[in-house]
Structure P
Amino acid sequence: MAGIDYINALGAGASFDTKSIVEALVQAERSSAEAQVQRKVAVAESKISGLGAAASILDILKQGAELLNDARDFNTLSIQNTSKDAVTASVTNNARAGTNTIAVSSLAKEQRSISGGFDSDTTILNNGEAIDIDLNVNGQTETISVESASLSSIATAINAASLGVEAEIINTGTGSGSYRLQLVGEAGSTNSFSISSDFDDLSFETIQSATDAELTVNGVEFIRSSNQISDIIQGVTLNLSGTTSQTETLSINRDTSLAKENILAFVAMYNEASLEFKNLTDSDSDGPLRGDTIFRSIVNELRSIMISESSAPGENVTSLSSMGISIDRYGQLVFDEAKIDTALNDSYDDVITLFSANVNDQSRFSTDPAGIAGDIKTLIERVTASDGYLTTAEASLEERNVEYEQDLKDIDERMAKIEERYNRQFLAMQTIIQEMNSTKDNLISSFENLPFNNRND
């Protein structure tokens, strides 16, 4: 069945613009229907944007919590050393604060042996015959045979044997016989060595014997083969560079300055997050998350963690307020720096427990107390995880937008049908009008032709 050309048919024989009327009627219905869907799209897009902003803010706050959620975050140490010329030290996070006494009576040294002098390092020795070198290290002898031997090739052969003895050519610059082969072992008395050869002109003199480091730490004598020692004081590596004439002290002190810096940074991050959360949920300013009760509950939970007693309270410091950090009527944290200093100086272990529960790397799935920073981190990880509220809520809104796009397509299809219906109705009306006009014309013509209507009589 051929379609009807409504566009050309409309208006034919009519005294009014039916085409424009149909377009106006359809547009009126379209505008109303589209407006409803577009309002839903706008709300969804706004909320998606709000959820994204919330996730970003929470991530920043999480970074602040991660400065304090592990006990090792607080284990920053400083060293005071009365004998830096003889002993230096470095510490790791598992070191213990305290004072140690140290006296160094001898250093670990490597054996050094040197050959007699030769005019060149490349001159072939022993008339070109092979030279056998016996190198004894730690009681084990290795024979190294060198063909067409020179000082240089002998050094290469010894180094290639990898026996714990390094060979090098030195030039004393003293004229004739200035080239010598020097052998250097590893530090420690057990690494002493001896060397001999079947070439009489190649002999060696020991100019430094291998010795052990001897030191007394906290009244206990120790012998070590190296001057770098990390197994005497927990978490401390001693680097010996000289001997001492008396007992020296090595004090390991807790450095609270970094902990204080991180606490204040965390407070600042929370305050910034609190302001952003208020903007996101504010009804007066049409915040994108103003009607989101779940997000509001998350914000309230964060606030509760900050102002309540810690899930892992210390003995004397049980909450932020007990160390001088409180919340004002605007929801902002304020602090008394003097009280913070007092807590750090007098109750440092309590502060560690308050924030971290004195544990490291606690899983977000753990049910154990995690302290203020640990609980904040756990909460944020929970709501921002792939199965967390922020992620699932955003995904749900994205799905709704897909549905709204389909709704707009459905409106287009529905409007096309409505337009067709209106066109049919107006066309029918026009047909009736045309028929009525035709009947009127016929009646007029008939009346004019009646006998009594002859005006010439």
Structure Q
Amino acid sequence: MEFVNLTRHTGIGSNCYWLSVGGKNIILDAGSDPKVDGIGSTPDLRPLPPGTVDAIIITHAHQDHIGSLPVVTRQEQRCPIFMTPATAAIATIMLHNSVNVMMRQREELGLMEYPLYTHRSVDLCAQSWVHCGLRQRYNLTGERSENDDEVTFEFYNAGHILGSVGVLIRHKGKSLFYTGDVNFENQTLMTGAEFPEGGVDYLIMETTRGDSPVPVGFTRAGEEERFAKAVKEVISSGGSLTIPVFALGKSQELLAMLWKMRLRGEIGHLPIYIGGLSVKITTVYDSFAATTPRSHPELQILHEMAPYVLSGREIMTAQPRKKCIYALSSGMMTEHTLSNIFARRVLADPAQNLFFVGYSDPDSPAGKLRKAKQGDDVVLDKEFPPVPLRCRVEEFSFSAHSNRDMLRNYVLLLRPSKIVLVHGDRPALDWFQLALFKELEGTEIIVPDIGAKYSLS
């Protein structure tokens, strides 16, 4: 087996890897980097001879794992693309939305190389998608196979978002496991990952949270209690609450937490506002409720919570109302998004409340706001004047990624002969490399250089 990192940048960003096994070429994920504009956000396919890919395997539908799929398939037009049915349903929405975003960025920011692909490109790409279930072994033509002389793959629930998987690749008695993004802990909706517990020779593992130690005494259940208490304080005081969320994953988890609070009689039937893309994604979550690994399979989120939908037009004039919750994307408060626009009306008002519930890139508007102190002038959008921070700001940790202790424990359980560390900023990669070096004698730990080829077998 040979491995090549096809991403253009080190750190949390696009995911795209080339695996050569048994004379077959496989691409693992085809993401785009949200921190980079233009073609620089896409994988560098130059190390891979055009037309030689036998299969593309997609672990889940976040943009950093699928955002370049139509670009990759322009070079590799005939190969099958394997994913779960839920991932396929979400990916269709996310990729078409990406086209809309790129068209808007072309117009507003003058990024003339956008769009990198079109709606037609997405539809053509989708014709090669092959739906695969969990814990079923397939060959690279999409047929069920237990033949170890063939290159086969098998999906395992990754517990990250709806449809997310890790993938086990086997050939002639050797196996490689790619985690994708993983969460071993139960979330509100998604049940924790169920990964192989042995028999893995080579491991490709995400390291997203490697630079953050777990706070002493922290538990997800305790964090949910802290969040519920803070929400009740806002509502009882007659205030409104703004929560920047990702349309995919975090919106649905948040709505499920609010549903639990409503069942307990803690928040009543107060109005909840969300954005249009969140509605589309939540519809998919609801449609797969009974057929995917999740808690509360009976919960139809849109029916039970009946959120109001704020459109791009309505957000331009909408004002925060008392005893309302605004769960608006994007989670990083990117310029021109609903959360960014709405927050400019919230920050300067001491009676308002802004809660963060997920990750923010430090250089994003959300990241800069989280570092600001009361009274600081905050620039949310460079086209508008700074806004003084006077509202209440709280942070909560509901990550969809496993913490570093959980990942380390998983590695120690498997004890593979080689580990490839990906999807992490440099401090995270360094922490894992050092920690695993001390605990796994004889295991080779690889932090792959971009474009370099590594022999795994």
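Values in this text are rule-based calculations from the coordinates and carry no lab data. Computed from a prediction, not measured in an experiment: that's the story for all the values here. Cβ atoms are built from the backbone, for glycine too; each structure is taken alone.
Remarks
- Given 4.4 for distance in nm of label points 7 Å out along Cα→Cβ at positions 334 and 398, calculated: source structure among P, Q: P
- Looking at mean count of other Cβ atoms within 10 Å over residues 238-245 for structures P, Q, the greatest value goes to Q.
- Among P, Q, which structure scores highest (criterion: relative contact order in percent (Cα under 8 Å, 6 or more apart)): P
- Entry that produces -8500 once helix-only ellipticity at 222 nm (-39500 (n - 2.57) for each DSSP H run of 4 or more, over all residues; to 500) is calculated, selected from P, Q: Q
- Parent structure of the calculated result 1.3, given that distance in nm of label points 7 Å out along Cα→Cβ at positions 70 and 374 is the read-out and P, Q the choices: P
- Winner on Kirkwood radius over Cα pairs in Å once structures P, Q are ranked, highest first: P
- Sorting P, Q by FRET efficiency 1/(1 + (r/R0)^6) of positions 134 and 366 (r between Cβ atoms, R0 = 30 Å, to 0.05) from high to low puts Q first, with the largest value.
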